[in-house]
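J.: Right after this note come the structures.
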Structure P
Amino acid sequence: MLARLRTYLPTAALAFLIVYFGFHAFTGDRGLLSSKQRDATLAAKSQELAHLRAQRQDLEARARLLRDTSLSADLLEERARSLLGFAHPNDYVIRVKP
């Protein structure tokens with residue numbers, strides 16, 4: 001009887017390995033069933049990346065305007081007013097509590 005079971009032992013071990021790896025291929029962290037969650041995470045991160053790229057381009061454009069070679073008077077005046085807390089006599093100032 002034991003000799004008869006020894007012939008099926010490699011087949012049973014192989015079948016166990018196939019079932020084990022197949023189960024984890026479906027339900028693991030990177031399995032087929034979690035692909036929707038990965039896709040949703042990827043979409044959210046792609047949207048965040050697009051937002052950050054747009055913000056970076058805006059900051060680079062503003063920094064380019066503040067360089068010595070191409071100084072923008074409007075941007076310089078806006079920045080000076082915000083840092084010093086001054087307003088032009090024709091400006092409307094609305095105070096908001098923080």
Structure Q
Amino acid sequence: MQILLALVIGAAIGLALEFLIPHRALRGAAIAPLVGAASAALVWMILTWAGVGLENPLLWLSAFVVPVVVTWPLLVLISRRRLTHDEEERVRLKIG
């Protein structure tokens with residue numbers, strides 16, 4: 001049941017990153033919160049299965065750090081790829 005904490009933390013961090021990283025219009029609005037929640041829940045699950053308890057700061061630190069480490073580069077890569085693809089399409093279609 002405590003994994004819900006990781007899901008909420010990860011989704012909130014993902015949503016915050018969605019607004020912090022530029023080119024928000026080039027990617028889906030749900031990608032960042034979903035990736036943040038999934039990464040936080042995955043690391044929470046792995047650590048609890050490994051025997052790390054709720055009183056251990058490593059569990060809580062990982063719930064905050066992992067979504068940032070995973071989501072930030074993913075959003076940057078998606079934005080860069082979309083910008084590149086759009087420019088290639090403009091050249092291919094001979095548009096402005």
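No value in this document is a laboratory result; all are computed from the given coordinates. Please read these numbers as outputs of a predicted model, since none were measured by experiment. Cβ atoms are built from the backbone, for glycine too; each structure is taken alone.
J.: Comparing distance in nm of label points 7 Å out along Cα→Cβ at positions 23 and 47 across structures P, Q, which is largest?
T.: P
J.: Ranked on Kirkwood radius over Cα pairs in Å, which label among P, Q comes first with the largest value? Working shown, then result.
T.: On the way: P: 20.7; Q: 14.4.
Largest value of Kirkwood radius over Cα pairs in Å: P.
J.: Can you tell which of P, Q yields 1.4 when distance in nm of label points 7 Å out along Cα→Cβ at positions 39 and 79 is derived from it?
T.: Numbers: P: 4.6; Q: 1.4.
Structure Q accounts for this read-out.
J.: Here's something else I'd like to know. Computing helix-only ellipticity at 222 nm (-39500 (n - 2.57) for each DSSP H run of 4 or more, over all residues; to 500) gives -27500 for which of P, Q? It would help to have the intermediate numbers written out before the result.
T.: Values: P: -24500; Q: -27500.
Attributed to the structure labelled Q.
J.: Related question: For FRET efficiency 1/(1 + (r/R0)^6) of positions 31 and 71 (r between Cβ atoms, R0 = 25 Å, to 0.05), find whichever of P, Q sits highest and give me its label.
T.: On the way: P: 0.00; Q: 1.00.
Answer by largest value of FRET efficiency 1/(1 + (r/R0)^6) of positions 31 and 71 (r between Cβ atoms, R0 = 25 Å, to 0.05): Q.
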